[in-house]
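Right after this note come the structures.
What follows draws every value from the coordinates through simple rules; no lab data is involved. Predicted, not measured: the structure shown is a model, and the values here were computed from it. Cβ atoms are built from the backbone, for glycine too; each structure is taken alone.
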Structure P
Amino acid sequence: MTASMTAGLAQEVAAAVDQLRQITVQVRTHRAATGAGILWNGGEPEGPGLVITNAHVVEGERATVELSDGTAARARLVARDLRRDLAALEFEPGRAVVGAVVRDSPPLRVGELVIALGHPGGLTGAATLGIIHRAESDREGRTPRWIRADVRLAPGFSGGPLADATGRLVGVNTMMQGGLALAIPAVAVEAWVRRSQTMAVS
């Protein structure tokens, strides 16, 4: 790889991180930061916005979400799936916000660069870079349960985005297992959000 190619890739990743910081929120319960969340959409005009995070990040049915510019908003839990470790929070943005862009194609490949964002140890919008460790193929038309990536996730990354080098969302970071990061595939989260449109907490 030439120096110009390396510099170009570095600039592309830095631009993706800047973009991802705009869609990554801090989730707080009982005034303590418990993890990250993703601005799934900014809401319709004068309507609520939606944040997706892990179920284990949200304690109870109320939380505070802090946007990238430092503004905070009260949020309420509108859907939870303990099996998939997903939770949806509804909030009033107070301003126009941009939601995540989900990558639906092409399929992830082993060795592809991915970026994770979160808020470890009080650091807001920290980023880490790694590669796809294993690309699980779809079986019988089903979306793989996990994306496995060689990315180091510290406490505070839970519920935050895993994205490709262009900033498109590929997964929701959940936990470390065997030295690898596990993320829920974004397409599976999309399907869950559609099924949860009634937003009944389960």
Structure Q
Amino acid sequence: MPEILETLMGSKSRARVMRFFVLNPGKQFTTSDVREKTQVTPTEVRKNVTALQKIGLIRVVSKNGKKHYILNESFVYYVELRNLFVKSNVYPHCSEVKNLKNVGNIKLVMISGVFMNYDRSAIDLLVVGDDIKREKLLKVIEAIEAEIGHEIKYMALTMEDFHYRIEMMDRFLIELFAGPQDAIINMVPRLARFIAEIKR
């Protein structure tokens, strides 16, 4: 799906900038904000912001004497574009998720929320393991957010913390397991059976 969108939009950078604005309605951004969140080069950001402003998808507003850009929700194809980008965010179309296996001794990676088009989920991503390298984890999270054009809510737990929460029947985890979710990595013994019993 990302490759299809990149072809339709003309380039990877155009697809990322469009997705970013379409999935963040009502928020104002400088070109620096867009560059940071999408990981697109400054030149490409300026070029794409100019093009999207020209067709009316985004509009410019002045804030503290500085140009900010905001989605034009009255754009004639806004609803169709939003549906297209929301659909494209569903795993496995998000290729960066697979890199979570490299951030430590990872035993569980579970997705929900934005990856499953499920707005009621408290988190989008659960990562469980030991020796998790925080800097590596944050870099992968930033790459995922840049790919899908939206901030994600995530939780990282050690195996000890995870088992403790399971034993205590932590409401947060139980609600995650009971809702739409998918275990991309699951090396936790008997977890699949435990989740199946919760869903009964």
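State the single structure among P, Q that was used to calculate helix-only ellipticity at 222 nm (-39500 (n - 2.57) for each DSSP H run of 4 or more, over all residues; to 500), giving -14000. Of the options listed, only Q reproduces it. Among candidates P, Q, the computation of distance in nm of label points 7 Å out along Cα→Cβ at positions 35 and 107 that gave 2.8 used structure P.
Match the computed value 127 of volume of the Cα convex hull per residue in Å³ to one of the structures P, Q, and report its label. That value comes from structure P. Structures compared: P, Q; top value of distance in nm of label points 7 Å out along Cα→Cβ at positions 115 and 155, i.e. the largest, recorded for P. Structures P, Q were shown, and distance in nm of label points 7 Å out along Cα→Cβ at positions 11 and 163 at 1.9 was computed from P.
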